[in-house]
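What follows are several structures.
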Structure I
Amino acid sequence: MHEETMNQVLNNVQKINQTNSELSQFKSLLPTLLEKGIDQIDLSMFDDITKTQLLNVLGGEYLRRGRLHEAVKSFVLAGNQQKLTVIGQDYERIGQVENAIECYELAQESNRLNLLGRKCLIDGRFRDAIKCFTSLNDHEMLAKTGDECLRRGKWEYAIEVYKTLGDSEKLTQLGDLCLGDRKLAEAFQAFELANNTNKLNELGNVCLKEGLFSIALKAYTASDNKAMLKFIQENFRKK
């Protein structure tokens, strides 16, 4: 039993020495490999442990040189969530919020995504707030974001939120607001997502009265209003 344990220890020492030797050789080639780029480097000849160590070495050097995009790729391949979080913080610090969100997602940093989403909501950065809360599947914060977009007249973002939530009632309310604001394309999108045929017909009638036949046709088509489609085709074909 003692002999088996000693053999196991010796084997482990040999593996460690081999890995250290490979790492030493790898580091001597580091400048060349960095210029070659992470996508062009083949590490398939190494075992998983060595490969992970090498990827972390590459990622660390890319990070040191400020090549954050390549550092992210390296740490993703290495499964190094801690380093991905660090890069996410760097991106957040320099105002590249979209990249920060991506890093936090890859690192499964739910808390940081939540905090960043709330900050973006306060700052009026609705697109980024929506990305954070959608990633977290946080319906409560998405609803709050949608309501704030509604309050500020940010129709496009509100549509995105209520579409994600599948909230037909809010989509209908939003469509009415868009119609009142003469944002007819957005009104059509909201009513169509809400599957509200009555509102689609109402929109079609408004557009028809104003000679906006293209949107009227879309609205009547979406509501499957065959009578009005036939009416337009027979009376306004040249329009």
Structure II
Amino acid sequence: MTGGPVTVRRRAGPAGLLLVVAVAAWVYLVTRWGGMQAMPGTMGLGLAAFLAVWTLMTAAMMLPATAPVAALYARTITVHRAPRMVVFTVAYLLVWAAAGLPAYGLAAGLGRAASLPAATGTAVAAAVFAVSGLYQLTPLKDRCLARCRSPIGLMLRYASYPRTSRDVCAGAHHGAFCLGCCWSLMVLLAAFGVMNLWAMVALTAVITAEKLAPAGYLVARVVGFASIALAVAVFWFPALAPGLTGGGTAGM
């Protein structure tokens, strides 16, 4: 009987594709930025370069947790599975690339705050931690996380999309829910340093746990309360926010 292994390969293929892309993104980021100190703001990058780095970051951090959804969506595709999954993945990443535009503006503004007196940078860091933590506890966060954790309903919705644009719409739609779920975690990089690779690893673990672990909702709340605690603690320990207080840390 050969049906079992073939089925396993079909299910594992799309997830494996996303994991390969994520690993490639991590390899590039570590090779290019590893060993460098966490830098404030846009790291001196122009808009185009920042968007390229931002998209690589989101691919590295988001795709591991998205792989199971991609595998589930792939099961609804009967022909041309590989190219259609590429379209789905590209559409998903384009949502995050578009989010890089406001992220660039935010990073530029916060970078200026880092050059102001230390008390100002600390206050801004506290605000970043507080906003992130409070959003983690909101119903909107729960709603977006629910779509990421239980995407069966989304699969039924995607099946109703026009065939010619289904993969683009499905990837973008899931990317939008993922953005709604995870922007509050990504914004923490403004405080930790945009290319603080240790922070990226930790946040990737949080994102993956929120979406895939049985206690994902609990993880989201724990991180929310922890972020609020950091909003208070940073006044006594400014080095908790090297991206805004100048306490640079090695990338990796």
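On mean projected area of the Cα convex hull in nm², for residues 102-181 alone, which of the structures labelled I, II is highest? Of structures I, II, the maximum of mean projected area of the Cα convex hull in nm², for residues 102-181 alone occurs in II.
Taking volume of the Cα convex hull per residue in Å³ as the measure, the highest value among I, II is held by I.
Each of I, II could give Kirkwood radius over Cα pairs in Å, for residues 62-133 alone, but the derived value 15.3 comes from II.
Could you figure out which one of I, II the value 32 for relative contact order in percent (Cα under 8 Å, 6 or more apart) was computed from? Matching structure: II.
Each value in this text was obtained by applying a stated rule to the coordinates, not by laboratory testing. Remember, predicted model here, so these are calculated numbers, not experimental data.
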